[in-house]
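Please treat every number below as a calculation from the coordinates, not as lab data. Because the structure is predicted, anything quoted here is derived from the model rather than measured. Cβ atoms are built from the backbone, for glycine too; each structure is taken alone.
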Structure I
């Protein structure tokens, strides 16, 4: 189990360009669809928890999933697999960056990766919206949250606190009704 956990997270960490949120569809495919280690609902719960926890999102996901599947050694294997290759690549890039940072081809490659990264981030957003049962009647909630953060500079912490309070109130009203 530990070897499979390490290899799965190694693949996720190795073949993801663009950061933690780009890993979501790859991680979901590997953990839920391919391995069947978690249900889609469990994956979404861990995703929400990992976003709320301080620290690096991908490491938080590896921690949650590794703990569920293999205890403390599962955590060690998942985190090691997830960060080993990205750390090695970052170190190699840092060592040689000065030699190719002004290269036009390298600059164009990075410019070409930007739209792909946006698409890789957008795909799990729509999938999460579907899993979270966001419909035309409640889509205004994430829309208002995004606008408050983007246009008005409201701290995401306050948006999260307001969403928690609203969820608690809604839950109480729904239970009584």
Structure II
């Protein structure tokens, strides 16, 4: 008998607007530019722990074009990501630092960050989720075979691509929906 490699389920998380508070200007969200502006939403660690307790890998996938645009320094973003990793509740962080003009394959709605994680962690995408607060998150999730959950903060942007999407008001309610969908023997 050949041992087949085990595949894992994951919850991919957008960063700004899901894990931490974005900077809102004219009803549009922007990433914090400095570590001092990086404010986690209350209860984030409890929500991440619930995912871990139910066997999910937790992987952050974030577009950070302000680095490529010269607005934010890479070291500031690295400090933010170090803080997240120190919780010991995040398995990996994938980041696209390209500007919007670079037309890279990693920037969401592209799926390179997701497929890189799939390869590294042997993730079963059909049993995995992506929680995000922008249409690009939902589009990337669908293209990669993930189930999207849209955290609706009421931003002033196009939402036409969001029909038939699971909605949540925040990470806590998204995690509750994920856990509720699991077989009863798998819930903790």
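Tabulated data
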read-out: Structure from which 1.4 was derived, distance in nm of label points 7 Å out along Cα→Cβ at positions 8 and 144, options I, II; value: II
read-out: Which of I, II yields 0.05 [FRET efficiency 1/(1 + (r/R0)^6) of positions 72 and 112 (r between Cβ atoms, R0 = 25 Å, to 0.05), calculated]; value: I
read-out: Which of I, II yields -26500 [helix-only ellipticity at 222 nm (-39500 (n - 2.57) for each DSSP H run of 4 or more, over all residues; to 500), calculated]; value: I
read-out: Source structure (of I, II) for log10 I(q)/I(0) by the Debye sum over Cα atoms at q = 0.09, 0.13, 0.14, 0.18 Å⁻¹, computed value -0.30, -0.64, -0.75, -1.29; value: II
